[in-house]
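Following are the structures in question.
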Structure P
Amino acid sequence: MKVHQTDFSKGNVYRNILEVAIPMTLAQLLNLLYNVVDRMYIGRIPGAGTTALTGVGVCFPLITLITAFTYLYGNGGSPLCSMELGREHHEEAEKIMGNCFVLLLGTSVVLMVIGYLFYKPVLYGFGASDTTFAYAREYIRIYLIGTPFVMISLGLNPFINAQGFGNMGMLTVLIGAVLNIVLDPLFIFVLHMGVKGAALATIISQMCSGIWVLRFLTGKKAILHLKKEAMKLQWKRVKAILSLGVSAFVMQFTNSLVQIFCNSTLQVWGGDIYVGVMTVLTSIREIVTMIVHGLTNGSAPVMSFNYGEKAYGKVKQAIKFVTVTCFCYAMFVWGIIKVMPGFFIRIFNSQPEMITRGVPALHIYFFGFCFMALQFTGQSVFVALGKSKRATFFSIFRKVIIVVPLTVFLPHIGNLGVDGVFWAEPISNLIGGCACFFTMLLTILPELKEGKEEPAK
């Protein structure tokens, strides 16, 4: 594959965003395949599909927590790299990347050990029953082995995109996704490994992706190189990484927290079947938000670079483009789900009971889906411009302050029951999304009135 680098200082802002966002969106799609393909195959295991799918769903909060630490370092360090590249401080950019690598590797080992020691009480606390625990245990015990590979692959890939190599970042994920697609049916059905096979396929795939990332960042084609001398941890640098990455961490951590409360509440009000329904809904949400994630993540290095150059006119153009595109896309998705709810559920499980209970839940869960785009847009702007405290606040605001209390209390109101759990999501999208987005407009745009007002070429 030809290595192409996007120069964020030149050309049309919209084109620069798309040059990074399109391969990044494809990478998001491919990245989903790691877990989504697992769920698609697991949901079709003869005689155990629904129960096995529910068991794997119980593992999601723990997997999300691992991802949260990955984002803490990767999403914290990569914007700093882009800013330093904009200032032409290449040595400092490499030191930031080297520090992130050490943090990723060290944290992955700690999480793997803690996970093995406490997975039983953790899984039961996350909503497992005696029936689903066996499947959850089989999956998570193997998945935890691959924690270092997962964190290195996902955590270092943003540093490839930060250098403008969007196609190489996509290829990182493509390698793992294709392997996962091939290995999943082989391990699950041909070798009759079931849930264990799905987990094994995932960690092998992530290992290959991680090796690819390391080879590129230590090779000749990269602008910034992963060097031993850049890996010496310095508190000032680590603090900057953590400060900027904490918003992405909190966003993922609170996702994990919400999953825990949702699964636990649904287990009380509806049992295993509704935990399975939530697993399917969460999977659908991951699929349909991939373009939003791709656009917001793709715009981040463009905004960070031009913000570092004080080219504020280009930053404003990027904000406008991402806002309009993401909102329109979310409106379109809402309409499609409204028209074809059964289609999306059948992707993962076609059991009649799952369809019957899942369709009404899907309509509630995705109601007002367009407001979700406002949350992602505002959040991405705050992160890209280094406004970590604001980004962190709105992550906590939407999930912890709004979703968690609503998940617990809404089922008790009237006859809502399990429906109350699903209503928590659209309410949080409306309140949290609008609060985040309009705060971004009121605080960021005045700042961008100063600087080099360069029009897009």
Structure Q
Amino acid sequence: METIYIIIDWESENMESVCSHNTNLPSFESLKEDKKTDVLIIGGGIAGILCAYMLHQAGVNYILAESECICSGITKNTTAKITSQHGLIYNKILRRFGAEKAKMYLDANEDAINKYKALCGQGSTNGGAPPIDCCFEEKPSFVYTIGSPAKIEREFSALEKIGFKAEPDDWLPLPFQISASIKFSRQAQFDPLRFIGHICRDLNIFEHTKIAEIEGNTAHANGHKIDADNIIVATHFPFLNKHGSYFIKMYQQRSYVIALESAPDVKGMYIGESDEGLSFRNFGDLLLMGGGGHKTGKAGGGFDELKKATERYYPQSREKFRWAAQDCMTLDDIPYVGRYSKNTPNLFVATGFNKWGMTSSMAAACILADMIMGKDNQFAPVFSPSRSILRPQLLVNGFNAAAHLIRPAEKRCPHMGCALTWNPQEHSWDCPCHGSRFTKEGKLLDNPATGDLPDEYL
């Protein structure tokens, strides 16, 4: 009998994350009449859903509006590491803001981890609720280097100054030799879609409800209006340009992941300290390997880099899934969580999670719920969106935007008019200024743009 080999052209296939493949989320009705509520949450990713969950638990009247289906954006494409180890961030915060803010950031994320553990039935108390079946596993987290250990040593020193005990390790179960690493114990990983599928069941959610405009405390969607005392924008990249200047104090970055069969269990979560480093974690019997990241709209390694790494390190493995994600990057590596701007006391934001959206979303939800209920939150000051934006990256963002505003182009982004670039690996039109993305047919993939490309570009 003749053997038939089937060759899959991944570039022509729909990419699907392992979480999307394994989970069917509940559906919700769209908005069909005018509404009035205490809090309107815009955005149905994990940040918005956790905000809704916290307010629901506190008995606060709220509505969550999602333009498509819940978790149809970034959340489904995460590698879902629940960790307070966000690269080598603590030495950066210590130098820029001092030990108090560095410890505040650490404690906020450790508190977020503990809240996940409790909700998933892993903590000492979870209200007597049964554990959530979401593949929750406690795992150590590592940042490694294959070069000079100096950066790792400085991170150890910073952590010692804020009273956190990390552990060194110069050998890890990775397919290459490292020179140093730093270990955080008692971190975790999970399946975020299974988690959300459980906690969202009783929440007041409207899908296919696109907020087209906000006037004061009134939002317009589907020909109806929602009057809200407070509004939370949890849309990944904020779509309101009038306040907060988020379009100059953030940029977006593409990240790539493949899921490998017949690859080893690496017994933890790992990320390289350099921009070229690879990330690893297991998901069931699959190994998730990430890398090839680059600024949206710019050239980068992409899936080609992961393919080369697979051939080099795991030649006996087979690729089962591949997908990409988009991360909002802030000027100082700390998310923006709090009031949208100094001039908008009833408008709030959660954005700029810098590749660490799972833990940061929980921290953000706790902070915003407290702020809306008039409670002091001990962690809020370090995340304030009104903190100084005087960072070198601000000039880089500004020059980059100016260059693409004046560059001649076949297609331009409807968000602020920047020239779009073609992404051959993902077959998309990408904005190098603010990260909006569109299919080759002009359909919107990623915000901050709020609509498809105009007809004259198609």
Structure R
Amino acid sequence: MERFDAIIIGTGQAGPSLADRLSDEGQKVAIIERGLVGGTCVNVGCVPTKALVASARVAHVARRAAEFGVQIGASVSVDMKRVKARKDEISGSSNKGLTGWLESLENATLIRGDARFEGPTTIRVGDRLLEADRIFINTGGRAFVPPIPGIEDVDAMTNVEMMALDTLPEHLVIVGGSYISLEFAQIYRRFGSRVTVVEMSERIIPREDEDVSATIREILEGEGIEFQSCSQVSKMERTDSGFVAHLTQSEGDLELSGSHLLMAVGRRPNTDDLGLDKAGVAVDPRGYITVDDQLQTSVSSIWALGDCNGQGAFTHTSYNDFEIVAANLLDNDPRRVSDRIMCYGLLTDPPLGRVGMTEQQARESGREVLIGKRLMTNVGRARERSETDGFIKILVDANSKEILGAAILGINGDEVVHLLLDIMYAKAPYTVIQRAMHIHPTVAELIPTVLGDLQPLA
């Protein structure tokens, strides 16, 4: 039996930072990782996909060069092997740096292998048995592939397999019309693939307001991406050139042929092979570990951080989980999950920045709500860049004057939205921003203008 003060399972966004903090406190820490250090974000998520987004944007801008008075030749070609090499270099550097950091921690030991609970304070990794008074689970999640008839006969990819792709799909079919799917759709359309998105719902990203969903679809359709909404995949068949997806639609069945298939219909937590039952850790029906407001599980010696706890499937929520746990255990600072304000981005081009309530949620809240909305065509920065798609929408409580939520779809929207988020955390009235002087020409300078023209939500 090897004795530690703490055991951390997984090296996603929360685990390494927690290991560093515990090590600095003089605690003996074991960090267990069965795959690539850094988890989804570093290796097959945020970092590599945004590298692809950047390459795709360069191709897109190059094709538009003549609009700006720049002549670059008759056509634009994309070297997919070089695109992949650049992506791998960026992602690999992050992985290498993170691995080196963990291995350098004075009081921490990086252990490779599969972790299994044998009790509430004991973990087995191969032939090693580890024990600690505190155990932290940071095992993340993975793409869910539904049991569609014939799917096993088709080379279906998830985000993981997409990272290994170094050729250009002739026709990429993406099942799922949510955040991951739309980013890949735009990336590969800009690289030159034909792209079709298949979505079960009437509209893409259905958790967003209708105006957000409709505008993003309009933008992507304008780039040549095709959509099949209200479509259920009933069967898959392999063909010599790829596959045929059989779609069930209200107006009848449709056969959709493609060369490459990406499944992007959701994710599931990596909790099914941890032996949680042996430790007595409760999970919900979907396998997410049940936690309280300070991320403690049903077992007092065990915490769950990151995507595996169902409290947010983002890199930033995972890191915030670390901050909450560290604050409570080490700083006597009672931080809570319920204190944080929902925020995320859709990193299409232009991006969507989202904080707080949607318009629909505001309507259902029973509050007296004010709304401000302006098109990006009103933004000087957007006009100068010829990137005028999208809009700014802000929701305010008419009585408290606090900002309830916002959607900024447009150039720099994923950055500008933080101006509103910070004010929301401060619980300051919107008039603080309204009376601020912003730099011209920027996207942020329109925020006071939007707030100066608030109207009752009809």
Open item on the list: Given 0.10 as the derived value for FRET efficiency 1/(1 + (r/R0)^6) of positions 63 and 167 (r between Cβ atoms, R0 = 30 Å, to 0.05), which of the supplied structures P, Q, R does it correspond to?
Closed with: Q
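Identify the structure, out of P, Q, R, from whose coordinates distance in nm of label points 7 Å out along Cα→Cβ at positions 39 and 319 was calculated to give 4.2. Write out the running numbers ahead of the final one.
On the way: P: 3.4; Q: 4.2; R: 1.2.
Computing distance in nm of label points 7 Å out along Cα→Cβ at positions 39 and 319 on every structure in P, Q, R gives 4.2 only for Q.
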Open item on the list: Quick check on the output: -9500 is helix-only ellipticity at 222 nm (-39500 (n - 2.57) for each DSSP H run of 4 or more, over all residues; to 500), derived from one of P, Q, R. Which one produced it?
Closed with: R
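For structures P, Q, R, calculate mean count of other Cβ atoms within 10 Å over residues 175-182 and state which one comes out highest.
On the way: P: 19.8; Q: 16.9; R: 23.6.
Largest value of mean count of other Cβ atoms within 10 Å over residues 175-182: R.
Please state which of the structures P, Q, R yields 24 when relative contact order in percent (Cα under 8 Å, 6 or more apart) is computed from it.
Working: P: 24; Q: 18; R: 14.
Answer by label: P.
Read the figures in this text as sums done on the coordinates, not as results from a lab. No experiment lies behind these values; they were computed from the predicted model shown. Cβ atoms are built from the backbone, for glycine too; each structure is taken alone.
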